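Alright, structures below, take your time with them.
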Structure 1
């Protein structure tokens, strides 16, 4: 049992390396990588519940709630209880959160260019699809988040 032969370690190390690579690109947007992925979900579809965001990101509410509070503190999102069901918390983008999308698009282009200068990314699409399959195999089928 060698560390370098473990798929779990390769995935862990790659995830940490990718998150660290994003850090300098996200700093001007005042976002951490976990906050960035929350924003990506909201840019795809605004006005989601905490549960919907959690399902999409495979995060529980204990992890997601502090991220949302920080994003609210930055002025990028608002959180409010649903009028129909007070147990549900709706998360919506503010004007600042919507405007941040343009900066995030530019940041992503810069990140991709930086990676392409340092690595051959021709296999990235296949790798992403293989990882999505692995995530499905390893993930439980029931909901992830409770509000």
Structure 2
């Protein structure tokens, strides 16, 4: 069954939330995981794409947007309106809601900061997972 981790972050700047997610993505990639990053729209997918190139000067995290050629061979994919083209083990959810295909992943990571709207939506997702019996963990960062 899918395990869901909530990361509670300080501050309310969206860029900081995305950078923290990129750090987790880098760590998971180095451990051999295949990662799908879910965002709300194409603009946010492109933001995450750019941050993955620049969040750390000495880091290389191979990634690709799902709408690009040969995306199905890349270990890290970024998308917003579709499920990944193959099975992957970690879902990084930067979207406002959990995607309908979340249960195909071994693990889901949710990122909540001090933005009030994000907190409300995060609580709703937490209840959603909890009511369905998913294993939940919370990490205060």
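Please treat every number below as a calculation from the coordinates, not as lab data. What you are looking at is a predicted structure, and each value in this text was computed from that prediction instead of being measured. Cβ atoms are built from the backbone, for glycine too; each structure is taken alone.
Comparing mean count of other Cβ atoms within 10 Å over residues 72-79 across structures 1, 2, the highest figure is found for 2. For which of the structures 1, 2 does the calculation of mean count of other Cβ atoms within 10 Å over residues 64-71 return 18.1? Of the options listed, only 1 reproduces it.
Name the one structure among 1, 2 that Cα extents along the principal axes in Å, for residues 88-127 alone of 31, 15, 13 was derived from. This figure was derived from 2. So Cα extents along the principal axes in Å, computed for just one structure, reads 38, 31, 27; which one of 1, 2 is that? Computed on structure 2. Between structures 1, 2, the greatest calculated value of relative contact order in percent (Cα under 8 Å, 6 or more apart) is seen in 2.
When helix-only ellipticity at 222 nm (-39500 (n - 2.57) for each DSSP H run of 4 or more, over all residues; to 500) is computed for each of 1, 2, the one that comes out at -10500 is 2.
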